[in-house]
Structure formats: C-alpha cells, structure tokens
Structure P
Amino acid sequence: MVPQKIIDIVARDEHVSSDYIKRGISSGRIIIFYNPIHKKCRPLGIGQGLRTKINANIGTSVDYPGIKTELKKLKICVEAKADAVMDLSTGGNIDKVRRSIISKAPMPIGTVPVYQAVIECGDVCKLSADKLFEVIERHCADGVDFVTVHCGVTKRVVNNLKKHRRVMDIVSRGGAMHACAILKTNKENPLFEQYDRLLEIAKKYNVVLSLGDGMRPGCIADATDISQISELKVLSGLAKRALKAGVQSIIEGPGHVPLNQIEENIKLQKKICNGAPFYVLGPLPTDIAPGYDHLTSAIGGALAGYFGADFLCYVTPAEHLGLPNLEEVREGIMASRIAAHIADIAKGIPGAGSWDLDMAKARKQLNWKKQKELSIDPQKFNKLKKSKVEHDDVCSMCGEFCSMKMMNEMW
C-alpha cells in the first residue's frame, strides 16, 4: 500500500520507528498522504502518536476566479508552514487552477471533486455516477493526495434529518449537494452505492479518502445530534471497508461544537471508528465571532487536538463572511498551528515541549535573535520588535525594570 521508503521518511520526520508507522497503517490509525504523481510533495503522516497537522483551504470562486491570487496564497501556505492544502475551487478554469497548485506545492494537496462535477453538470439533479467518478479520477490522475468524498450522506441519513430538523440543517457545501440530489431524485448517493468503485480509484493512485462530514453541525445548537452521529456510524463502516481493500482513509468531523462537548465528540469518533485519524474543522465553540473565528477555531482546535483529533482544518478571520485574502490566510494558518502545538505539548508528542523550553531559555538570556528563530511566526516577531524597540537589550514594556535583566545581574 505504501512503499517502505515513504514510511521511513515519515518515521524520521515524526521521531518514531518505521515499524510504529507500519503498524499504524495496518490498523487504520495512521495514514500517509502520498500520491506518487505529485512529484514535489514530501509525504505526510497523520494519526495516532504523531504531531497534530493543520490544513489550509485556498481556491477560486465565481466572484474571484483568478489563478494568480490562489498561487500567492499557496506561497503563503508554504512560508507559514501549513502541513497540507485543500484546493476548493468553484470558479474559473478549475482544472488549470488545480494542476497549477499541484505543480508548485511541496505539501499534500486535497480536493472535493463533487464541486467540479456539479458545476460541469449544471445541476445536482443531472449529476450521474459516471460523471462523478470521472471527475474523481481526473483529480487523482492530476496528483492530488487526498479527496473529500461525502459517502455518508445517504438516503437514510437524509431521512433522519427530515425527521429531526436542525437550526441550520446542512452547512457542508458537498453534503448539501448530495442531500439535495437525494431529496429531488430519490436516488441513493452514488459514492455510497458504488463505494467499491471509489476504492478502486483511490487504490490505483494511492489517494487517501477523506470521508466527508456532510452532516457536520454548523452552529453549536446542532452539535452531537442524531444526524451527525448517524452519518459518523456510516463512515465507520466505510473506513473498515477501505482498510480491508488496502485503501487509506480519515474521518472528517465538526464543525461548531460547544466547549463542553468537544471531548465527547472526539472520544466518540475514536470509539466508533476504531481510532481512525480524525480531521476536524476548528471546531468552533461559539457562533458569535465573525471576523475573529480564527481565534474561536484555535480555542476549540487546541482542546480537540488534546483529546485526540489528528488533523485540524484552519479557519480564517473571513470564515462565514467571504473568501479570505492573503493576510487572512496567514492569520488562519498561524492560529491553527498554535492550536496544534498546544495540543501536542499536552499529548506529549516528542519534541513539542522542548521547543517551548528553548524559547524560555532565549527569553531569560534576552537573546532576541534566538527568540525570533524559535518564534512560530518570525515575520511577525520581527515586525513587532522593530516597531517597539526603545532599548537594545530590553523591550519597551519594562525598559530598565526588565525582570530578566535584573535577575541576570543578581547571579
């Protein structure tokens, strides 16, 4: 399934043994993003006992179809050290955008093929199984490393939603596409009905299936309800089938979840899905912070990561408001990386705490150069330091009364 040399690369990056990675892959608790067609990509491991990873979303829309801006966003993703990137393009020349991103990306790239399939059909009701699978294979053949597929949005799950309505029903774009097709045509979701066909494509290209959470809660009032859990149970069965077929998969999760339900959500997913890697959007523990949802997401993401989430999808300040600009992409990545690192310290991931210890020592020594090097965002560190320096040896907060300086002079 995964070449030994790829396993060895991930093991070195994660400071664990190759045997540990192999056992994790065999049990379905670790996956490696690696499509050999994506030549510039460094393999990325996600799962139990590994560093918590973060994903950044970019991509065009109908209002902003230009490719140049998305390539600039990709450059920021590289500079800001996002672990993976998803191209969620829905505008302009989608094939060209995706291929351009893949050709320049040193990290794994994911997509949601149903977007393009529906756009090319013009209507969800006209989306055939053949068309959907053709687009999925097109993405895989281009070199994407993982695809989000909303296989769990089934007729039964949608009927549950009809019986138990929510405040916000469905907020997942892909989930809504499949649900509307089911409601309008009364036909089963082809990704569920012809799942073996999907497995064949994924295995052919060594693409990881990101089993999408079409029923993720879009507000905290809808969290942990029957629709979310019924879909999760479907995804659990599909993950088992994927593992048996030699295909890697991860489970996608919420969404908007109040703080007191995050632990329950993570542990429930791990139990139902046999420890499969869990990919969460945020989660966001409040609904009232548009413009600050990168902070909301970081609060929820740190807690989710601590309780076992393996992969955090960033949220930018523009979430719920519009497509993020370049600076908002950077802010979203940094907030998510901070959340992931906080979780890794708490989980005892090798090397996580030592980074903070090195920073503490540099602060004690008033070693500004070292502090910049160790900062999660050296660019912002440098900008703020330069704008606030009044003394060479101390910062402008305390000046001559710097506690570090005073104590260093005492010993």
Structure Q
Amino acid sequence: MYCGSCIRDNALAAALRAAGHDVVLLPLYTPTLTDEENLSEPQVLFGGISVYLEQKLPLFRHTPAFLDRLWDHPTLIRAASSGAVSNDPRLLGDLTVSMLRGRAGFQRKEFDKLLHWLGAQRPFDLVALPYALLIALAEPLRAATGAPVTCSLQGEDIFLDNLSASDKRTSLELIRQHEPFVDAFLAVSDTYAAYMTGYLGIPPAKMFVAPLGISLEGHDPGPRPRPEPFTVGFFTRVAPEKGLHVLVEAYRKLRQERGLAAGKLEVAGYLDPGYRPYLGLQQDAMERAGLGAEFRYHGVLPRADKIRFLQGLSVFSVPAVYVEPKGLSVLEASANGVPFVLPRHGSFPEIAAKTGGGVLFEPGNADALASALFDLARDPARAVELGQAGAAGVRREYSAARMAERTLDVYARVVAGAARPGKIA
C-alpha cells in the first residue's frame, strides 16, 4: 500500500522545506507510506498496536512505558500492518469514537505520550492536523504549544458515512465539539470545502482551500506514441466506491456493443483484504464476457513502476460513484500526458476546468462512459491534445510547489491573526 494522503502530506512537507520552512512530519498510528523520499520522523506516536490494545483490553491502558516501547516500535507496527489488516469503518466505529473523545477516551495514555514528546521539541509556530478524525488533538496541542492549529480535510466523510448510524452520529457530534479549538480548516478542493462546511458544521470563515499538488519528478508529459492496442487504465485504491465495476461494464460495452477492436483494461492500486471478493467479481465479469485476457490487475506499484504504468495508457478513468474530494491519481496521469474520462462530480469538474486534460460523463452511467472512451479511441489527435493540455495544467495548477504556496498563504493568515480559536485575519 502507498497511502494517497501520506503522499500528499509528504510532498507538502518537502515543498515547504524547499521554500525555507522548518517542518516536522510526525507519523501517527503507522509509519507513513509514500513512494517518494520519506521525510517523516522515525518515531510513531499513537502507535496502531497500542491504540488497538487500549481499545480492546483495559490492562493495556495502564502498562508502563518500557513495555509500550516494544509494540510502539515502527518495525513492529509496520510488520503488523503489512498483513491482512482491514480499515473497514464498520469494524472501527468504537475506536473512532474513543479517539474523538480525546483524553476522555481509552487512549488517554497516547495523548500523554504526545505531550511528553512535545516537551522536548523546539517551539512551533503552527500545528497542522491532517484529518478531522484527529481533531481531538487540537485542544491539547494548542494548550501545550501555544500555537494555532489547522486541520486538513481529505475525505473523512466516506469513512464516517460507513460507520454505524450511532457511531456516525456520535463522531460528528464530537468533531463539532472540538471545532472551536481549530483556527482554520483546509479542504483540498473548492467543491469539498463547500460540502464539508455543511457536513461538519464548520463556520464558513474558518474554511479555506489548499488544492492538491504532486511532486513532478520523473513524470514525463510526452507526447509519446499512442499505445497499441487501445489501453484504458484505472489506478487508485480498488474499492466499490472508486467505481471499477462501472469501468468494467463500460469496457464490455466498448468491445461488444461499440465494436472497438481488442484492447486492454489495466488496473493497479491498493486492494484492502476485505475487497478481494469485489475485485474477483470484476474479473469474473470480464471472463463471462470473453474478455478475461484483456484485463489485468497489477497490484501495488512503486513510484517508477507507477509512472511506467501511466505512460502505457491511452486514456485514464476512475469512475468513482461517491463524491471524490481529491483525485491524486488523476493528477499523476495528467502529468504524464494521459487524457482522462471522469464522472461529473466531486473534485473532477474542478480538475477538468483548471487543466483541460479530459472529458466528463454522467456519474454511474456506464453507457456514457463507454461513449466518451469510444470517442477518444476514434480520435487519437484529440486524445493527444487533451493529454498535453492536462500535462501543462497540472504543472501550472497542481504542482507540490503550488500546493505549498496556497497552504502557506493560509498558515500566514492563521499565525498572524489567531490569538484565540475562531479569530482569523
């Protein structure tokens, strides 16, 4: 697994450092998972093993520090989390609620460890939380550091929406209780900012947008010869909400109803153990259609292989059936001159408008997706034109340096104007 949010946060830290700022990137739960040079601290706080044991077994809420150091070691956490571990929200509701209770939850000891670690650090001008699910840290961090606190919003709603009704309701109530201790929220797109303002009940004056950005190192915009045969690519986490089933149906229509010559449907990305049956259903659907030989799942790809994978595509599509707040893989495909076909919702219309790198279709409509793909298959010149526009647009609007610039603008406002929570210049 390479974590999209880890990649985003690591790229932001690198760009901030390149701009001359002093940045500490501190992992929580597990070591960060990125396919670029990892800038995070070697120490993991709120170690995933400790957090889980404290949730399930009261004894571990009182174990001494020398024992905790054993299962808080990054190597052990990495080994434990590399196997068949699911992050299914339905299995993590009680833990989510407990963490959002802060020091009143079962992980009180982990909050104390964090505050102890802070005591040995030089003063911070600002503390940035990467998720609203960590918002219970805002009050103790603010009290310990005297620094303002910001919180990024990167897709928490899909996790919260999959909790039980009771756990979701409690989680939202707790997030809203902690909101006054956050000086600013930074959403990754204009669309997501508008959505999360209402979803979490955030005062509009606290909501800012700091769009995604990617490291452009190694990404080659081309143009390059069009792959033969026509190759459709899907690169993201393999899960129902990402819409691989829509793409499989659209590809079947391309081949059986639109008369497209034999091509390829290439898939890559992290597969949660709980979603292996879902991938199996898509493979079975291709087999039943007589197209099994044209479908391949590549698994998780390191950075160099990811770039080669993207550069081997004729067109890129992630037909997400939920409101996608980010679209990191779309930016990576565009950075390599690959045109995209995406559903008209979430962050995708915003990316399309800013880059001109592809076309949009009606969400969830496999016929519309097939039509859009077929049009690009029949018009290679337009596909190249879109791909080149997208490559230029990503470099103009979605570089890591641009992300850092927009983020720093918010940080500067917060540092200058946040004498107490809710006061932003």
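Coordinate-derived values only; no laboratory data. Keep in mind it's a predicted model, so treat the numbers as computed, not measured. Cβ atoms are built from the backbone, for glycine too; each structure is taken alone.
Before moving on, here are some points about what is shown:
- Test item: distance in nm of label points 7 Å out along Cα→Cβ at positions 170 and 202 calculated as 2.5, pick one of P, Q: Q
- Once mean count of other Cβ atoms within 10 Å over residues 242-249 is computed for every structure in P, Q, the highest value turns out to be that of Q.
- Winner on distance in nm of label points 7 Å out along Cα→Cβ at positions 138 and 194 once structures P, Q are ranked, highest first: Q
- Parent structure of the calculated result -16000, given that helix-only ellipticity at 222 nm (-39500 (n - 2.57) for each DSSP H run of 4 or more, over all residues; to 500) is the read-out and P, Q the choices: P
- Comparing distance in nm of label points 7 Å out along Cα→Cβ at positions 10 and 298 across structures P, Q, the highest figure comes from P.
- Looking at FRET efficiency 1/(1 + (r/R0)^6) of positions 106 and 346 (r between Cβ atoms, R0 = 35 Å, to 0.05) for structures P, Q, the greatest value goes to P.
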